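No lab work stands behind these numbers, since they all come straight from the coordinates. Being a predicted model, the structure only gives us computed values, none of them experimental.
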Structure 1
Amino acid sequence: MGQNNYQGALQQPIGSGFNATSTTNDVIKGIDLTGKIAIVTGGNTGIGLETTKMLAAAGAIVIVPARDTAKAKKNLHGIANVEIEAMDLMNPASIDAFAEKFLASGRPLHLLINNAGIMWVPLRRDSRGIESQLATNYLAQFQLTAGLWPALKKADGARVINVSSHGHQFAPFHFDDPNFLYRTYETLQAYGQSKTASNLFALELDSRAKAFNVRAYSLHPGSIGGTELAREAPVGLFQQMGFFDAEGNIKPEVAASLKTIPQGAATTVWCATSHMLNNIGGVYCEDADIANLAIDASSGVQPYSLDEDNAKRLWSLTEEMIGITFHVD
């Protein structure tokens, strides 16, 4: 079934022909998804909405689970081949209910796009006491994928796409204190570890699932203007990161580097549809190609995010934290 990507064994560009300026239209050209079924979390805003539009336009039936179904209906109005369902990623029972309803339909699931996420939020915990960025950005991905596993297996050629981030470089996974019970909460540390976890999950899932013709990927969409991701972030945080000047204005060079939403969603769509990935999985992608291993903090994927021991340890810890066992069989 091919090589694993543990320690970044496959982590190098494959000459996709695309780059940072490529759009969803570019990467989906010539792709026919008629008869395919996709689920896109967060599929009614930002790059998730763009992903939904593109997959639906290529012929897929796209199911968009949303916490605010009224908002989803408004944002998705007029797009053919879209179904809206209720699901709240901070509510484990809601995730189970959504997965059970989909399984009851008897349909296979060809594409699971774990796109939804939060960032730069103050310390919040869910009903289990789990920090909100870890709960939303990673644990919900794991629980939803586990719940939908029979449908993914049934598709005989499914892909699971975890929308991660360059922000995984902010922090490795903190196995001793993932929920900030004993250390000072820092929102970027929490975000970083949640995205590192998402990368490690894609790595380990691919290793376990490829025997069933299910492949998994993680990706960095790029820094994008016009999404809702930063709605709770204080100006001081952007200044700390060097994005804003002392007056609170975005620096011109930062503004010039931002991707458009169609450029930001391109890597998701490429990971979901590219034939070049038919026999490769567990890789971290950016700019619609497989990324390099990071040699500095400017691009690529950190080795701790592709470490076999970390991936296996995280899988076991996750099952413990959320009280489920994800048997890939």
Structure 2
Amino acid sequence: MTLSADVPAGDGAGAEEAVGAVLPPAERVDRAAVNAMTVDVEDYFQVSAFEGHIRRDEWERLPCRVEANVDRILALFVDCDIQATFFTLGWIAERYPQLVRRILGAGHELASHGYAHVRVTQLDEAAFRGDVARTKGLLEDIGGMPVQGYRAPSYSIGATNLWALRVLEETGHRYSSSIYPIRHDLYGMPQAPRFAFRPAGCEHLLEVPVTTVAVAGRKLPCGGGGYFRLFPYVFSRWALRRVNRRDCRSAVFYFHPWEIDPDQPVQRGVGIKTRVRHYLNLRRMEGRLRRLARDFRWSRMDRLFLPIEDRIHDACT
């Protein structure tokens, strides 16, 4: 996993003309900080790393494990008294509507992850608009509640397609968490701000990047996913505490249901890098999540970040 060792760790002042201005913290965050827990609801065969090995027309014939895995996550969150945001694929919601209702019934936020995990870099503006509008409408019809948030598959909004943030605003989304401000071979916008910002050209949409930590003037990933399984847990705990205490910010953490499922079908013929990224430390993941739940306080994206947007809007009207 490539780290952003050559990228300055500032809040993105040099990128403001391209992406907008970083928002100040709504209030000082300290040892009692509340962070955002998020889940990207997709199954093991839908990850971008397997695109060249599993065709979309094969999905229906593969054993689906997402429902059982999400139910395990819901039980874990009950045990740990966590409410979270579930960025959910429309493909999953359409086939498991009762799962969506269980997520909402447990007090979590339902948000969009697009319909079928197609990276935004593979779509033009019209196709992207259709995808996000379709998924938002589908999730709202099933859940009976407004869908305010969106996360791009594989964090595939970046320097080459910032127009997608304007489309999200125009389709009624209030926030996005689609930019990872690191350098990676599949995604990333290293020049982006580390913390929530108002994208240029948007009046009512926030972009809330996944969290990175500043070390020796560089950005290092500490917001979950494969990095959480790769690095020792003590690094993640140290990094998130540093963001809370030194930066005075809430962190954004994410993981996938398949990451707590070490017994999922193993894909043959994939490269060593893909194999390591996907399968590394799956058996340790649930234990690490329980430690994370104990060491920090957690809430939903909308409850942490939309009050900032509301205060800004009220001040401007």
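Key figures for this structure:
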quantity: Comparison of 1, 2 by relative contact order in percent (Cα under 8 Å, 6 or more apart) - largest value held by; calculated: 2
quantity: Structure responsible for 54, 43, 41, with Cα extents along the principal axes in Å calculated and labels 1, 2 on offer; calculated: 1
